[in-house]
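Next up: some structures, all given as structure tokens.
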Structure 1
Amino acid sequence: MAQPFRLGTRGSPLALTQASMVRDALYAAHGWSDGAVEIVPIRTTGDRVQDRALAEIGGKALWTKELDRALLDGEIDCAVHSMKDVETVRPSAIAIVAMLPRADVRDRLIGAESIAAIRRDGIVGTSSPRRAAQMLRARPDLRIVLFRGNVDTRLTKLAAGEVDATLLAAAGLERLGRHDIGVAIPVETMLPAPAQGAVGIETRADDARAREIVGAIDHLPTRTCVLVERAMLAALRADCHSPVAAFASIDGTTVTLRAELLAEDGSLFVAGEGEGGADDGDLAERVARDLLDRAPPLVRALFAA
């Protein structure tokens, strides 16, 4: 290649690791030699502002807007994202072209052997409304405090005694080689965030060459399930304030979507699931509508659908 294929990413250790995974997948798919892909780190607003909840300062767009600008301005050929951090409605000029095989979707609890083992009236650090609501549902006595920063920052705060426990995505810990940290919580106990564990790659919608290059590494089962989860978010009109969990799985050509909506304090929730074919464009809408129809008014009010 005359010019390296430019791969944009956030600059955190996890983001760079995920970008390296995409680079290596492109090398394998196309038989490219080392140097054919250039990783371009781009600092985002979400990385710069660490002392406030994302929902207060612009939501998930804080992880993507600088990468979007670089992509649309032609500074990079594609952008790599943790899909759970990508806002549901994307610019029409940008296309989600591929996803790597999904990793472990579970959360890991760090600082205690189980949710029940956290001390009475203990403090749990998280910036996720979903995790906060799920923890409070299980343990109403807990106090939730804002906890942001990369993996090492959060672990340092935990070691310093700022909180009794925190939660991190198993996928991120494993990608960083931190398999031994924390205890995995079954999805039956804590359903994950929509798109958790998935790495996605976007290109400009009109860039046929980049779409072909990136499309070669797409893992269709992962993309099918993640897009169903994202479609449910769109049907709910959920935002960063909305405590919502969802997990789609695929068996052959059948997709099963499980989801739950919660009150912010975990005191109320509604759960449900649905099945459909891999090409069933109405599955997410059916599950979303069922949840909203059965949700307590306090929960329904958190969603704009």
Structure 2
Amino acid sequence: MAGATAEQNFTVSEQAGRLDKVLAGLQSIWTRSQVDKLIKDGQVTVNGVLQPSKYQVKAGDAIQIAPQTVKSIELVPENIPLDIVYEDDDVIVVNKPQGMVVHPAPGHPDQTLVNALLYHSPLSTINGEFRPGIVHRIDKDTSGLLMVAKNDRAHRSLAAQLKAKTNLREYIALVHGVIKEETGTINAPLGRSPKDRKKQAIVADGRPAVTHFKVLKRYLHYTLISCRLETGRTHQIRVHLQSIGHPLVGDPLYGPKKTIKGHGQFLHAKLLGFKHPVTGEMLQFEAPLPPIFKATLAKLDKTDLNH
């Protein structure tokens, strides 16, 4: 993951606001702080002219980022504690903490789940150099259960189960608003948002995505639900629930600014079930809600946080 990026060119359509913020949303390589540094280093022009980060972009503005050298990412095993729920010669089930990135990428070269897993055990090689063992992912700020393949045979079996939708994945989510229905299904295709490259969106030519939900508890302004996935698209639960007017509490990308403070979205992968890739035995695991999630629900049980 080393080399150079090509010159990047963007034309502002309906985006508005500061140059650093808008540009961070238009491309997927650099974070906002990295974009700000590029601007200060004179690597960004607007209509051929250097502008500060606070420059207010206008429709039609042509933004250009000069070619950049991307630093090499070296995948190094790191002695990071893991919450291992189950392990044998073929698979590991791990309870990922909120705030941990699953595998290295630009902006997150180390301290990831993969770095920790490599220190602990050999992993499958099917998914490439920087995603060994990783069969499926959950977002950085989503906590909960992941299945990891220790060898290629196990990886092929677990990946096939995901494709055939025979495994079990259930999440607990706290959302804004009161959902009136007891249960529901959201069937809407997902793909990259045409307006913001960091986001996913419901798009006509997107990949099929199906989320089933069930109400567990209603509060004055919030609802606690469980979600079962038929598909595992990027940001699926977050986008689907926003689309029906009930974004996740604490979601920095898809939720409202006025929300309950936490460490990102209140979304936890509670239940995971799959057939063991060698024995064929059906395995099922549960992970308790993280402390901040439990504490938030305890507060909501006593009083509504908006009052």
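Coordinate-derived values only; no laboratory data. Being a predicted model, the structure only gives us computed values, none of them experimental. Cβ atoms are built from the backbone, for glycine too; each structure is taken alone.
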*Here Kirkwood radius over Cα pairs in Å, for residues 20-99 alone has been calculated and equals 16.2, so which of 1, 2 was it run on?*
2
*Taking relative contact order in percent (Cα under 8 Å, 6 or more apart) from the coordinates of each of 1, 2, which one would give 20?*
1
*For distance in nm of label points 7 Å out along Cα→Cβ at positions 92 and 188, which of the structures 1, 2 scores highest?*
1
*Output the label of whichever structure in 1, 2 has the greatest value of distance in nm of label points 7 Å out along Cα→Cβ at positions 212 and 276.*
1
*asked:* Using distance in nm of label points 7 Å out along Cα→Cβ at positions 44 and 244 for the comparison, can you identify which of 1, 2 gives the largest number?
replied: 2
*Given that helix-only ellipticity at 222 nm (-39500 (n - 2.57) for each DSSP H run of 4 or more, over all residues; to 500), derived from a single structure, equals -5500, which label among 1, 2 identifies that structure?*
2
*asked:* To test your reading of the models, identify which of 1, 2 gives 1.13 for Cα Rg over 2.2 N^0.38 Å, for residues 140-259 alone when calculated.
replied: 2
_Among 1, 2, structure where distance in nm of label points 7 Å out along Cα→Cβ at positions 68 and 204 as derived comes to 3.4_ = 2
*Work out the source of -0.32 here, i.e. which of 1, 2 gives that when log10 I(q)/I(0) by the Debye sum over Cα atoms at q = 0.07 Å⁻¹ is computed.*
2
